[in-house]
Structure P
Amino acid sequence: MANQNEKWFYLILLSLVWGSSFILMKKALIGLSPIQVGAFRMLIAGSFLLAIGFKSLKKIQKKHYKYILYTALLGTFFPVFLFAYAVNGIDSSIASILNSLTPFNTFIIGVLAFSLAFKKEQLIGITIGLAGTIILILKGADLNPDQNYWFSLLVVVASIGYALNVNIVKKHLSDLSALSIVAGNFLLLIIPAFIVLIFTGFFSDFKYTTTNLESLGYVTVLAIFGTGIAKVFYNKMVHLATPVFASSVTYLIPIVAVFWGVLDGEKLSIIQLLAAVLILLGVYLLNRNKKSQT
């Protein structure tokens, strides 16, 4: 019972934190480029996590590092850049809704590559969710002709990375603590992130204007809470529940993100909201058949 309550606590907390991440990215992009936002985010998060979790690195054995590298790349390195570019091209609320594809990808990859039990009824949930995704993208392109909705595909690719990440953590890293996994991730990522930031010209061209400093502030908050602390909590939740349940944090993320987006002046049509409901309904149906395993 304690584990049941704990996993729901992490689910709600992560929904609030990650739901707010999209608006933080949007604000950070006012003064920074997408690649700078991604690199700076990893650099700050990595410094924070290694400071608090350095001792936990000694728990990582040689056999773990292959999977630590996979999860670092698939669950952090590529997604932070993909989302930064996506939010730079489309509304943050739309990006958050598309992120709801993560449970679908988690389930499909779990079935194909990790021997997750499969029921035919779950195809209904997948079909409904994908239909909602197509409607959301097409209607968004029509409602916002000034936005390039090809950027939506970046969110889809990132969600596949997240799906692979959660399955790898569950199958191959369940004997490590959440802090050890995340500290190991950023031990491998902090130097590449620093190199990327150097090549963006950040250290030579950055101007200390009010706008740019505010953008750095948004990235710092995003990095510490949305990447650093949230990653630890997420891996704890993965240890407590199934991969599909853990990825279901995307049920609630869009609610929080859309709230922030609307406050910031983003527009959503009734059809887009209905498409979002379809996506979440599909995720719900996908998970309903897994209740006994959560």
Structure Q
Amino acid sequence: MKFKKSKWGYLLVLSLIWGTSFILIKKSLLGLTAYQLGALRIIITGLFLFAVGFNRVKTIKRKDWKWIVVSGFLGTFFPSFFFAIAETEIDSAVASILNSLVPLNTILMGLAIFKIASTRRQMLGVIIGFVGTAILILKGAELNPNQNYLYAGFVIASTLMYAANVNIIKRYLQDVKPLTIAVGNFVPIVIPAIFVLVITGFFAEATYGNPNFGISMLYVVILSLFGTAMAKVLFNALVQISTPVFASSVTYVMPVVALGWGLLDGEGFSILQGVATIIILLGVYLANKK
């Protein structure tokens, strides 16, 4: 019973943190470019994780390093840029909704590549959740006809990377501590992020002259410490104490939080989207019911 309660607790906390991340990305883009935002998010998170757990790097076994590196790029590096790029054209709530494709991709990738079995009930739950997500996407497109939905491709690409990452953690890094995985992930990606930050002109006077620069930096710091650093550790722990499908189902609950923030920020919301949200929650329940 304690085990069941703890994994649902992780799911709830992660949903709140990551559901809020989308509006923080949107606000950060007021004074930064998408590439600057992605790079800063990685650098700030990396510095924080190194400060609290860099000594854990030496505990990583040689055989685990290749998976730690792959996990770092697929689970953090590329998605940090892709989500920022996507939100230059689509609403934060829409981005979070599209992110709900992760559980479906996790099951399909787990079966096809990683040989991680899933039950019929899990498949049914994911399909139901996906139907709810599709309704949300279609209604969002109707409410926001002027948005460039080609940029949704960046979010979809990220969902494939997240699906691969969660299967990698479950399959190859099950015995590595969650904080150790998180710290190790940032060892290979911080230097490339610094390079991106430099070539995007972040240190040019024009960047600091932007009136929104200060508040954008505040949002990035909050996003980095909570939406990336803390969430990475919690998510790694959740993967290890549950299943890949359960862990990835956090992306079905996140849109509820993200839609709430979007509504407060003036983004559209309808009764049909509310119904779709209930369908999504039903999918989560079925996918994880014993």
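One of P, Q was used to calculate distance in nm of label points 7 Å out along Cα→Cβ at positions 46 and 262, giving 3.2; which?
Q
For which of P, Q does distance in nm of label points 7 Å out along Cα→Cβ at positions 142 and 230, calculated from the coordinates, equal 3.1?
Source structure for this number: P.
Read-outs: derived from the displayed coordinates by stated rules, not from any lab. From a predicted model like this one, the values you see are computed outputs, not experimental measurements. Cβ atoms are built from the backbone, for glycine too; each structure is taken alone.
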